[in-house]
Structure P
Amino acid sequence: MAEPTLLTITVDDRGAEGAPVVVAVVGQLDFGTTPRLLAAATPAAASGRAVLLDLSELSFCDSSGLSALVRLHKAAAAAGGSLSLARPRPQVAATIAATALDRLFTITDELPEPDQPR
């Protein structure tokens with residue numbers, strides 16, 4: 001029997017001038033899955049472009065996951081870009097707020113259309 005996939009990451013580089021790179025994060029972000037997020041999203045964060053993490057299907061995020069989000073934010077800022085969070089579920093949003101990271105991140109309820117800049 002195959003092991004269930006705990007985390008799926010999709011990177012959508014919309015390519016248009018000013019459009020963000022949208023990284024959809026689905027599943028659970030924890031100590032075991034955080035390296036996969038960093039491997040998939042760090043190149044986008046380090047590109048100097050706007051990156052939007054779609055967290056609408058992220059069901060769980062522990063301290064390792066929060067640390068990864070902060071690392072991605074720092075990488076984006078160092079490259080002259082930005083990292084924002086979109087549509088976090090209530091449990092994930094509560095975890096972000098409880099750690100005061102809602103002061104660090106821009107959090108939005110919507111994703112831009114594929115052909116619209118952020």
Structure Q
Amino acid sequence: MSTILTILNQIAIKNNKDAHSLFIEFMSRAKEVYAKLQKLGIKNEDARFVLPNAVASEIVVTANFREWRHIVELRGSPAAQWEIRKIVIEILKILKKHTPTVFEDFEIDEKNEVIRRIKI
């Protein structure tokens with residue numbers, strides 16, 4: 001079984017040469033241990049316990065428009081964590097493409113990476 005992991009490289013770490021070197025070294029070792037556990041027959045969901053938070057996970061989320069509006073407003077605000085804001089901005093782009101009138105009162109501020117409600 002091939003192990004493909006997407007590593008999320010946080011900007012503060014990436015911009016510090018020593019920190020980035022430590023990060024890459026640690027992530028490489030985590031990938032090795034994960035692959036060895038898989039080869040030993042450990043289920044993927046159990047082997048994942050050795051992986052750090054910086055490994056991307058794919059999920060499927062469903063919600064109605066009212067709930068998506070709530071998610072966008074809550075997780076797109078300046079108070080939300082930067083990583084989730086980036087994801088919600090991409091989600092809003094998709095939602096606006098497919099249902100523009102439902103989300104027309106949300107505006108993406110690309111420069112500050114936040115979402116704002118606007119008066120229509």
Structure R
Amino acid sequence: MKRNLKYRPLPVYGLKEEVLKILEKGDKKDLMLLALSVGESFPDWQYAQEVCLGLAESEDEDIRANACQGLSYVARTKLNLDRNIVEPVLLRELETQIKNKWIITNAIDDVNYYLKWNIK
């Protein structure tokens with residue numbers, strides 16, 4: 001079966017009000033993209049980390065996986081994360097994710113590379 005996939009750039013959010021609006025009213029797709037968007041381009045790494053960590057507590061495993069990927073984007077673009085908070089979340093998701101384990105593994109690999117951590 002051929003899938004018609006098109007690349008679309010991630011939305012760019014520069015204001016906390018924009019992010020809060022999506023957190024309050026966004027659907028699953030919006031929340032999944034939000035984690036990647038804030039990780040990629042939000043100017044305040046601590047706020048981006050906070051948003052991703054909040055999304056990592058979702059009941060939905062796809063949203064949690066993208067939240068972990070969003071954290072890896074923060075590591076790549078801002079070269080900073082709070083290890084004491086982020087590492088336990090990544091390890092928890094590595095242990096509990098089944099369908100999206102590969103996303104978590106890739107996120108951990110990226111965080112290890114960009115921040116010189118050694119999460120296993």
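Given -10000 as the derived value for helix-only ellipticity at 222 nm (-39500 (n - 2.57) for each DSSP H run of 4 or more, over all residues; to 500), which of the supplied structures P, Q, R does it correspond to?
Value -10000 for helix-only ellipticity at 222 nm (-39500 (n - 2.57) for each DSSP H run of 4 or more, over all residues; to 500) corresponds to P out of P, Q, R.
So mean count of other Cβ atoms within 10 Å over residues 61-68, computed for just one structure, reads 17.9; which one of P, Q, R is that?
P
Bear in mind that the values in this text are calculations on the coordinates, not laboratory data. All values derive from a computational prediction rather than experimental measurement. Cβ atoms are built from the backbone, for glycine too; each structure is taken alone.
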